[in-house]
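Some structures are shown below for you to check.
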Structure P
Amino acid sequence: MIEVQNLSFGYKKRKLLYKNLNLKLETGSIYGLLGKNGAGKSTLLKNFIGLLFPKGGNISVNGYTPKKRWPAFLETIYFIPEEVYVPALTIEGYKKLFAPFYPLFNEEQFHSYLEQLDVHDKGKLNTLSFGQQKKFIIAFALACNTRVLLLDEPTNGLDIPSKIKFRKLIASVFTDDKIIFISTHQIRDLDNLIDRVIIVDNGELLLNASIHEISGKLCFKSVKELPETGKVLYAEDSLKGHTIVIENTEKEDSKVNLEHLFNSITENPEMAKSIFQN
């Protein structure tokens, strides 16, 4: 479990990026953290792993305080930053050096994940393309079998086939005793993968809800004419008229569109808050 209580953080003393943020993340979910560039997504993840320290409030991850960086804590969590770094080692050399830090590392799984992600090169890792390096790190992280996996913009640098393989692999390895937390601004890359959505903007938590809850509260559909009544959070012109997100008062069944959801919540935060508080 990850629990954030009254978190305040800023790179400048007089300008806080987060102020009194409260958030609880339970095991058994794949979370998608959505936000604009510069919204503080990477900053939040670095506070979770203990690379940055809160100015106020508390963070608990698996019962540990991240900033203390105890070995018993670090072996339960893996963080993949947006810009990965790999040393001038072979795949085997990297495994021998870093796998011992993770007691649940599974070598058979590691090679299986490399195969599924099409990482076959046997040379030095630093000679691989950025996309291949990133897929290698993803395979290694998954094979470590940590209880918490944090991924910051994991699909940056991946081509379309690799993005599809990434989604399939994440879905296949997920178990109910884990938390997978994915931060991205490439919202479409998380379609059909996440089961809970977190949206932050201007340092404020605007939404923390399951896909099931979102589909119950909001309706995503196309209409010829904009409705005169009802809470319309978002409207976009389309070939058939308008694509809208509206309060689901009629209990219609619709598929959640993450891109439209994000636009809805960030453009009409107060209206969204009133809908989700009901």
Structure Q
Amino acid sequence: MAEKIVEVNCLKHIYPDKTSVHFCGLEFCVREGERVAVIGGNGSGKTTLLLHIMGILTPTEGEVKVFGMSPHKKFREVRKHIGVMFQNAEEQILGPTVEEDVAFSLKNDGYPREEINRMVQDILEKCSILPLRKKVPHYLSGGEKRKVALAGSVVARPKLLLLDEPFSGMDPKNRTELMDLLNLFNQNLGTALVLTTHDLNILPVIADTVYLLSGGKIIFRGTVPELFEQEQLLTASNLEPPTLARLCRQLKERGIQIKTPLSTGQAAQEIYLHCSRLTRG
């Protein structure tokens, strides 16, 4: 089994306005190369969890370990191995041109100029934005800005990539392209992913393990198929169950017993097999 690179045990955080967020219940962990999705209703603490893993927040109680270190105590050491992509890409794009923005962290870390140029060109090619290298980021489309932000986050090949609602507000084409890129980095570079999302329909494409936060606890940890069987739990957590999970439930209510599908293709196949059995019967 792959080594744990993130461990969060019974974390509690109190903000200055006295708002309190807990993460007791099930242990939260991320293993090398794993794709982890964190879901939950508004105010459940998804972003708070990411900020603790980054080392930006300090726990009031409990323990956070990233690569065996406390991220708030060993911030610089931990951040060398972490890439971060925020929900609003514009907030993390600082350079006057695309290539200068993507090179920003490498320059700060003292990489040689020739190596910076090589690494920047390589990641711009992988993200399919090399023609934008001389462009001013401010004038790019929303989807292009997300790709620039992603390129800057992974240019140094981090072992862990943290993403806060990375697909929020994206059109289907750009969302699919971004998911393809994330999966590419995960498969080719072994980059572990931890992302928060409200869109449960994308989970089969982007997640190996899912954590559900609700009521100050981690109330679910499991695979996507296991989550899709928990429609009542999702509804109680103020989340809309995935379309395919609702379809499966409605079919079962009508006496059609099929496995919960993870894609429209699987749904069609399950229904086809059910109809074939009826025909043979």
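Which of P, Q yields 0.30 for FRET efficiency 1/(1 + (r/R0)^6) of positions 172 and 244 (r between Cβ atoms, R0 = 30 Å, to 0.05), as computed? Corresponding structure: P. Structures P, Q were shown, and mean projected area of the Cα convex hull in nm² at 17.3 was computed from Q.
Matching task: 5.2 is the computed value of distance in nm of label points 7 Å out along Cα→Cβ at positions 20 and 268. Pick the structure from P, Q. Corresponding structure: Q.
helix-only ellipticity at 222 nm (-39500 (n - 2.57) for each DSSP H run of 4 or more, over all residues; to 500) was computed and gave -12000; which structure, P, Q, did it come from? This value belongs to structure Q.
We did not get these values from a lab; they are worked out from the coordinates using the rules stated. These figures come from a predicted structure and were not determined experimentally. Cβ atoms are built from the backbone, for glycine too; each structure is taken alone.
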